[in-house]
Structure 1
Amino acid sequence: MGSSQRAGHPSRIQVSGPLAPYAEGWRAELAARGFARHSVLGHAQLMAHLSGWMLAAGHDAGSLTGGVISGYLQARRAAGYRARAGGRALGPLLGYLRALGVVPQPTAGPATPAEALLAEYSGYLSTERGLAAVTAHRYVRFARVLITGLGIAGEADLATVTAADIAAFTVSQASWRNPADMQGLVTAVRSLLGFLHVTGRVTARLDAAVPSAPGRRATSLPRGIAPGQAAALLASCDRDSAAGRRDYAILTLLTRMGLRAGEIAGLALDDIDWRAGELTVRGKGDERARLPLPADVGEAVAGYLRYGRARTADRHLFITVRAPFTGLARNTSVCGIVRQACTRAGIEPFGPHRLRHAVACDLLAGGASLEEIGQLLRHRSQRATSIYAKADIEALRALARPCPDPGSGTDAP
C-alpha cells in the first residue's frame, strides 16, 4: 500500500502519500483529545493505510470525496481487514482534515424550496429567538408536518393558505396526538406562521387562526420526590471513580439549585467565579443569570475538577469520561445520569426535571414565597411559577369552603 507500518509507539507509524504532511498533527490532535496510546496507534495505522491506497490509486488529498472514500473502504474489506473497515472509523480523521480545509466538506443533495424555507426558519429560531438547538429542532420538525400536510412545495404556495386551512389542519392533528405532543405542535405552528408574516411571505397574521390545545398545567400537581430520595441519589455515586465524582457534582447541582438538564450540559469552566462564590447559568433564550454557589455544591464541583475531570482543551465543565473528551449531550446524557442514579438507589427512574420540581416544593414547604421560587428557577413569567401554588396545601386549606352538613338541609355559606 506504499506505507511502512511498525508496531509500537504511534510516532513510529510512517505515513507516505498525500496525507503524510498531516500525520504528525493528527497524532497530536488525538493525544490532545485524550485518546489512549493504543487508540492513537490504531488511528495512525488507518491514516497510513488510507494514504498509501490513495498514492497507489493516484488520488490527492483534495479528491477524498464520498465516492473515493467508498472505494477505499471496499478495497480495505476486500483485503481482509475487519477492524476499522466501516465509514464510522474514518469519521474522526475526515473531520480533522476537513477542519484544516484539506478535504472538501461533504456536499448535500439539492434542497427543495420547502426545505430551504425550513432551514431559514431554523436559523431564525437560533439567532433571532435564541432557542437552544434541541428546541429549534423540535419546532422545525412540527413545522415540516404543517408544510407537508398543506402540500406547500414552495413560497408561491403560501399565498393560497387561508386561516380555515390552518384551523382544519390543527383539528385533524388533534384527533390522534396526545395533549403534550399537541401543545408542542400548536406552539411551533404559531411560531412558523409568525416567522412567515415577519419575513413578508404571508400578508395576514395566520398564527391567530391556530386553535388552542388542551393542556394539563391546571389539572395536575408538580411532582417532587419522596423524603430521603435526594440523599439516596447522591449516596449511590462511587466517588472514588471519575464518573462517580462527575455524577455526584451534577446531582448536587440538580438537587440544590434546580438547574435544567440543558443548563447543566451548557456550563463552562469560566462560568464559575470561585472568589465571589457565584455560578453563571445560561437559561432559555441564552439568558444569563449569576447565582450564588452553595458551599456543598462548590465542594462537589471542586472535587470533580481536581480528581475526576480529564485534562483536555474542552472548556465544558462536565465532559465525558472516555476519549474523545467532549461536553455532555445537552439532554440525553444528563437524563441518563439521573436515571442511572435512580436505578442504583432502588428508586423508580425519573428525569432531572423532577428534581427541579423537588427544589421548588421544598422551598415552598420551608416558607419561601412564589416570587422567591420564581427568581431561583429563573422563570420568565409568574404563570410558570403559579403551578406551585397548588402544592401549598396549608395555604389552600384556608380557601376551601366547609363541607355542608347533610342533615341541615342547607348549604354552608
Structure 2
Amino acid sequence: MTATAQPPRTAPAPSSPAPARPIWLRVFDLFASMKLTVVLLLFFGLLVWAGTLVQRNEGLYSVQRDFFESLYAIWDTGDQLWGGVHLKVPLPGGYLLMVVLFCNIIVGGVVRLRWRLRNAGILVVHLGIALLLVAGFVKLNFSWSGRVTLWEGDSTASMVSFHEFELVLVREDGGKVVERTVHERDLHGARSGTVTIDDAALPFTVAISHWCDNCEVRQKGPMFEVDVPVVKDPDGTGAYLQREDELPQREVNRAGCYVTVTERNGGAVHEGLLWGLTYRVTDGRMHPYTFEIDGKRWGLDLRRETIDLPFGVRLDRFQKTDHPGTSNPRDFSSWVTVRDAHGDLPVHIYMNHPLRRDGLVFFQTNWGPQKGEGMTGPPWYSTFEVASNPSDDWPKYASYVVLLGLLGHFLPKLVRYLMSSSRRAALPELS
C-alpha cells in the first residue's frame, strides 16, 4: 500500500463578530419582553400595597393623585413598616406603569405575535386589555365630576365641583345678576405673588394675593401680630386669613384669598378677603364681598366651581329604609323629574341604578339630615354625584372583547381534547 499525501491543515479563519443590533430594535425587543411584563406587575403590586398603607393617614384623594395618577411617587413609610423603619422610597407612578404596560401589550401581544388562526384568541385578549387601559387614560384626562344636592321639592340646572374653586365676579343688571368666572388654575400665581385681572370692559382692576388652599377667617385682636394683611370692617374691627394644613379630603378644604379692587377713575381702592366656605345644603346662602363703583353694585365670591347642566332636575321624593331595630340605612333612593325642552321625565335613582342622560351619570351617594346637623328626620335632602366620562362604557366593551378572546382561544382546545378522548375511547383495547 502506498501512503497518500494529505494536504496540510489550516486553522479556520476567525469569525467576524455579529453586527450590533440597531438601537430601535433593542428598544422594540425590550417592550416586547415577557420579563418586562413581570416587572411591571410586581411594581403594580408594590404600588397598590404602599398606597393602601399611606391612605390611612393621607386620605383617598391624595393617594390617588400622588400614587396612581402621577409619573412617579415618593413613599414616605413613616411608621408603616415593621420595626418602625422610616424610609423614603421612590416608586414609578401608576400613570407611568400604565403607559409602559400599554406599549408592552401592543408590541409584544399584537405586533410581534404570530398572526395565525390558532393565535386569534390571544390577539383579541390583548386588544381588549389595551382598550381597558385606553379607557382609563381617557377618564383620567377628559372626565370630571361634581355633586347636586336638593331638598324635596327643589330643582336645579347646575352642579358643584368636588375639588375645584372659582373666583366669581357678579354684577346687578336690572332684575338679574350677571356672572363672570375665573378658574382656580388661573390663580395659582397668587400663592406666592399677585394675579391681576385687567379687563378693559371693567371700570376697575382686581388683584388677588395670598391664596390659601385651606384656611380659616380669624378676627384680629390688639394683643398679637400677623404676617398677612388685615382687612378692616366699617366698625373698625379687622379680620385675616389664617393658613391651615391642607386636609387629605380636598373636598372639605376651604380656600381663601385677598382681593384689592382699584377703580380706573380716581384710583379708589377697595380691599376685602374671600373665603370659600364648604357649602352644605343646611347652611344659609353665601354672600359675596360687595362694593359700589359709579352707582353700580358689584360683588366678588370664592366658591366651588359651578357647572351648568343641559337639563333641570327636581327632587320629588326621597325614601330611606333602615335595618330593623336600628337607625342605619339599608337602602335610600330618590324620585326625580328631569326637565328639558322635550318635557318632564320621571326617574327613580337608587344604588347601582343611576340616571344616564346627555353624557352625564347621576349616582345616589348621600342624604340628610343626618346626626350632628340638629335633625334626624324629614324633611330630607338628597345628594347625587354627577360624572361626565367619555369612556364610561368602554370598560364594559373591553370586558366583552376579552371574554370573546378567551372563548376563542380555549373553546377550540376543549373541543379538540373532547374529540381526541372520544376517539381513544372508541379504539379496541390491545390484548
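Any read-out appearing in this document is the output of simple, stated calculations on the displayed coordinates, not a laboratory observation. Note that this is a predicted model, so its numbers are computed, not measured. Cβ atoms are built from the backbone, for glycine too; each structure is taken alone.
Here are the numbers:
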{"read-out": "Origin of the value 0.65, where FRET efficiency 1/(1 + (r/R0)^6) of positions 20 and 268 (r between Cβ atoms, R0 = 41 Å, to 0.05) was derived from one of 1, 2", "value": "1"}
{"read-out": "Comparison of 1, 2 by percent of Cα pairs over 32 Å apart - largest value held by", "value": "2"}
{"read-out": "Ranking 1, 2 by relative contact order in percent (Cα under 8 Å, 6 or more apart), the structure that comes out highest", "value": "2"}
{"read-out": "For helix-only ellipticity at 222 nm (-39500 (n - 2.57) for each DSSP H run of 4 or more, over all residues; to 500) computed as -8500, the structure of 1, 2 it came from", "value": "2"}
{"read-out": "Entry that produces 1.4 once distance in nm of label points 7 Å out along Cα→Cβ at positions 180 and 348 is calculated, selected from 1, 2", "value": "1"}
{"read-out": "Distance in nm of label points 7 Å out along Cα→Cβ at positions 36 and 260 from the coordinates reads 3.8; which among 1, 2", "value": "1"}
